[in-house]
1. Looking just at relative contact order in percent (Cα under 8 Å, 6 or more apart), which of the labels P, Q, R belongs to the structure with the highest value?
2. Which of P, Q, R yields -11500 for helix-only ellipticity at 222 nm (-39500 (n - 2.57) for each DSSP H run of 4 or more, over all residues; to 500), as computed?
3. Using mean count of other Cβ atoms within 10 Å over residues 153-160 as the calculated read-out, with 18.4 as its value, let me know the right label among P, Q, R.
Structure P
Amino acid sequence: MAGVLYTVPAFLIWGITPVYWKQLKDVPSFEILMHRMIWSFLFILPLLLIQRRGAGLFRMLKDPKIVAAMFLSTCMVAVNWFLFIWAINHDRILQTSLGYYINPLVNVFLGTVFLKERLRPPQAVALLFAATGVGFMTVHYGELPWIALSLAFTFGFYGLIRKVAAIGAMEGLGVETFLLSIPAAAYLLYIDSSGQGAFLRGDPGTDLLLMGAALATGLPLLLFNKGARRIDLKTVGFLQYIAPSCTFLLAVFIYNEPVSGVQLFTFILIWIALALYSTDSIIFYNHAAKRTVQRV
């Protein structure tokens, strides 16, 4: 129960972050991203030091292989964060919701391709439903839902790299934000010197929101880390749909983004795919747990 009490708020925060980024719609998305990297690093570093995990962070920075892997993951998360913020502030929130609904299925696909994981029949059917939904939308509108697919695949590759590198969530985010904080600081200093930056330009609300990007990034991650260690994987798998569901509801009922019949049909196919995927995951992990008990 304690794990759920930590994990649910984490997914809720992730799900309602469009409300936060909407308050910064007058600030260029790339500038917001740069602030997010710097303030997140300044938020995470003291936490790592308090938890006595700073030594591990600095050890990772001395390992060229880990730094190379983290550089790749940094590129993935930077593109993902930028697209997410850009989409929200250009009234494409529905596409972000679709992207994060698709993400678990993209993870299955990437695991099959790169990690040679076996694709179970229900997973194959789920992927087929998802591909049909995306294909139907593409044919109808004449273009791929590129925002949704880019968000799903960048986050999918991000997870794949982090899985292969086997680095803790907080330490990894510390390295990632550190790697980008230096060029981010250089960029922000440059635009500030040319009079274009939004920070410290007379609007304290904007300044606080840019600095608060650290909380929007670090707080849900802290809650998720605490919660995920206390509950099983299949429960986490169910709870992860809270975030895109919140985003979907925000898009439709708060920001009044139009939902066409084609979009709704695509979402229905994705929801069917996720139902198949989730049911298969529950059955698989229950069988795995029973086998473990029998061996003991």
Structure Q
Amino acid sequence: MKNKELKILLSAPRGFCAGVERAIEIVEKSIQKYGAPVYVRHEIVHNKFVVDDLKSKGAIFVEELEEIEDKSRPVIFSAHGVPKKIPEDARGYNMTYVDATCPLVSKVHREAENLHRAGYHLILIGHQNHPEVIGTMGQLPKGSIDLIQNENDAKKYNTKNKKISYVTQTTLSVDDTRDIIKILKDRFPNIKEPAKEDICYATTNRQMAVKNIARECDLFFVIGSRNSSNSVRLVEVAKKSGCLNSQLIHSQSEIPFDLIENSNTIGISSGASAPEILVDNFINELKNRFTVSIDEVEIIKENVVFKVPKKLN
């Protein structure tokens, strides 16, 4: 079986983005500074391997501040961002908190606030119940921001407001978002758009890298979690770009060796919250069964770094 030859096209860039690296570093440095345990509100990033690793170092994950029994311990807010009410509640409890919100998500928060202050009614393009969407909508008073999830929502959307503007979740499909925005601009020619695209550089780069190789692949695998928006989008992008046989490999996945057996070229990428060790482990599983050649196809070098808050240095 081992002599079956398999070509792997390894998509680059892939895996951790600067916001994820910063968030993980914030948890690790908080444990070093304050000792264990430190609490983290919501999964710091959407990846089970990362969360389990941080648990083993002394992080305790909760969904709400009320769950934290010892409020003298510090709490960290996840990379996805939180509604304004959460830091207010933490101050009410007299808790020490560290905000690990990705700076590119914080940028969208500030943008939304500034537009609201300037008298605009806001539209957020994003996915309902995703923590980033909850956080962004929670920056503004209720009723001053509406969620649009897809083209159908955009076609049906109605508002009496004369001044409207939109912002977007940072981890959406670039192409799908472009189509939604086109509908909104056709229907509301005066809609104000962000000065700079809200979809983050890492999401855009990973999608472009997958697009670049998908049509050459018989199968495409994205390593990442089911609740990771950017990972799920990468699977969609691979399918739309010519590899219909694309799937997510998450912590409970069985590797479909029967499908791989019938393929000559497979593509691999990983979501922005998936550590490279998961890609290595997946490739090692393939090497155990097949004669593998790997071609890493890089479309752009990433050199973005976000600093951790000063109080942790």
Structure R
Amino acid sequence: MQSFDLVIPLFNEAECIDETITRIRRLFEKLSDNFKCRMIFVDDGSIDNTVEKIFQHKTDKSDILLVKLSRNFGHQIALTAGLNIANADFIGIIDGDLQDPPELFESMLKISIEQEYDVVYGKRETREGETIFKKFSAHIFYLLLSKLCEVDIPRNTGDFRLITRTVLEKFNQMPERHRFVRGMVPYIGLRSYAYLYSRSARFAGETKYPLRKMIRFSLDAIFSFSTKPIKFIRVFSVFTLLLSIILGVRILFLKIFTDEVIIGYTSTIIIFLFFTSVQMLSISILGEYIGRIFEESKGRPLYFVDYVSDI
């Protein structure tokens, strides 16, 4: 019999957890003839009663492993903690808010086994319960990724996916701190299948990714998988150098060969402020890369576990 682990990172999902476990157990009942199934919940420092609610679902046959982190380390780190512990033949990744239907893993497993795909990732056809701004910003985000990143990251995808043990073993060899899991899995490069589905609205509660975190997440994606921002600085510096040479030649020509008075205090100040801003932006881009090098060089563990409990 094959095994199936379902990794679910959680942060303050007390309003969703009962329904999440109920629906996942219905899925496990359907898979029970062919798979030994287990849920791996990773609590990322919740401050509500998420953990207590999980313990209320204890049964004689334990099918839940709870990993409680010592504090909030962030969604991608919590997801990584679950993947580090998972050891099944097939591993599913899903959030605890039920926007991604857990029932789909039945057909995703079938596709992976019958067609020998190492990754079956969810690709959203529709996104219910999301604002126009959210949809627009997501479109811009994936457009930027496709232009900047050196890895082919599919559009309209999240972390919702199924991977094989082969992918898991290779994923666990990547220790970087600033993690973008939906980019790290394609980076491995094994056979992948896009599973089309409709994403639901949150079952309950509020999003854990407000605008500030989404911007930080976008920067992690770009700076973790692309050096094009640095290359852009180089290209732009060549452009400004050529522009300054042309302007310098023009000014010398007017000064030496004509009587035209060279004026333009306002335009000079505007140009000065523009190029000063460009310099500051360039320094901040370089600083982002240097800061990441500094974080990686310290070699600290990605997370600390408070306790692990079978439920």
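1. Top value of relative contact order in percent (Cα under 8 Å, 6 or more apart) goes to structure P.
2. Answer for the origin of the read-out: Q.
3. On the way: P: 20.9; Q: 12.2; R: 18.4.
This value belongs to structure R.
Read the figures in this text as sums done on the coordinates, not as results from a lab. Model, not experiment: these values are computed from the prediction. Cβ atoms are built from the backbone, for glycine too; each structure is taken alone.
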